[in-house]
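Listed below are the structures to be examined.
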Structure I
């Protein structure tokens, strides 16, 4: 097995720390101590903490894309079942029983939206890609007549993603999985069901 590079090791450590503690609460000293590398090694690979955080966000987003692809691209399963499984998985990965509850992208959105254009653009691009990935599955659901022909896939995907992030945020505030359970119940037992008339926001 190839030895992990110092840069990759730093990024992996940074993802864990920033996911758990956020951007502002994670200092350079914390990163260096957890990674057990000298400051010079850090600045050999990254020009600033902001550059490092951008790399950590990219690594986090890459892992999420891999997970989404593994579940949502499984065309042997019906589209809506894939979506349900995907969000159910997210609940287990980021719910209150997870090693690190909550979404790193959501945490960064709250922390750095107004102070770092570089990180804001990175987070926004990740959310956009996430939405498009969900929209592909919704289009397949429409094609297979699981959802009405008039469904707007992008708008509905955006609504699902926004609702999920809101439920996850409230779950954090309440330290309870009830908001996530409510999301799953209303989205998949009422909104996204065969014969539903939902067309997605903006297409009523």
Structure II
């Protein structure tokens, strides 16, 4: 399986977001990563349902919606209706983890689950079999442009050991220089924001990240 690249629109120019998402699709992006933040679970506010709905109208590739919000179960159905293909939420954000995973599936979507850098990946074992993807945060969630936390490599390896049949996505500080290490540790999907949007050539940046992950 090739490593997929899911550019995060957190680093996009929101004054021309539709065009930028279409450009990502033309440039070879596999998915589009949508970071939804509520200012409570993380110290930042980004965007919500209207943005996801608008992006869905612009592109055909999967929308990878990452809910960094408290009590995500309140909004699962609405993000499913908005066009999300995968809905990922944080273990730390709800007391209804199993229920939320089942709710995502009941909406016909793939369910992802994530943990912050200081939360052991083993905390996900009680929910084995209920999720379709594990998202390893390789920075503290909340803001783009942060540096990759090296200890995340061990966390990725541990995720593959514990959940060998579940794709592992990695989000935070991944670029062309460290993508190979991230993939060799076991990542199946790489999220990149500033490394793609900050590059002069979007297609070349995606190829470099995917090439570096071989």
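Every read-out reported here was derived from the displayed coordinates using simple, explicitly stated rules and does not represent laboratory data. Since the structure is predicted, the reported quantities are computational estimates derived from the model, not experimental observations. Cβ atoms are built from the backbone, for glycine too; each structure is taken alone.
Numbers for the structure displayed
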{"item": "Distance in nm of label points 7 Å out along Cα→Cβ at positions 138 and 154 - highest-scoring structure of I, II", "result": "II"}
{"item": "Label whose coordinates, when distance in nm of label points 7 Å out along Cα→Cβ at positions 106 and 122 is calculated, return 3.3 (choices I, II)", "result": "II"}
{"item": "Identity of the structure behind 18.3 (criterion: Kirkwood radius over Cα pairs in Å, calculated), options I, II", "result": "I"}
{"item": "For 12.8 (mean count of other Cβ atoms within 10 Å over residues 34-41, calculated) the corresponding structure among I, II", "result": "I"}
{"item": "Which entry (I, II) yields the derived value 1.01 for Rg/Rh (Cα atoms, Kirkwood Rh), for residues 26-65 alone", "result": "I"}
{"item": "Test item: helix-only ellipticity at 222 nm (-39500 (n - 2.57) for each DSSP H run of 4 or more, over all residues; to 500) calculated as -9000, pick one of I, II", "result": "II"}
{"item": "Read-out volume of the Cα convex hull per residue in Å³, for residues 18-129 alone, computed value 112, structure in I, II", "result": "II"}
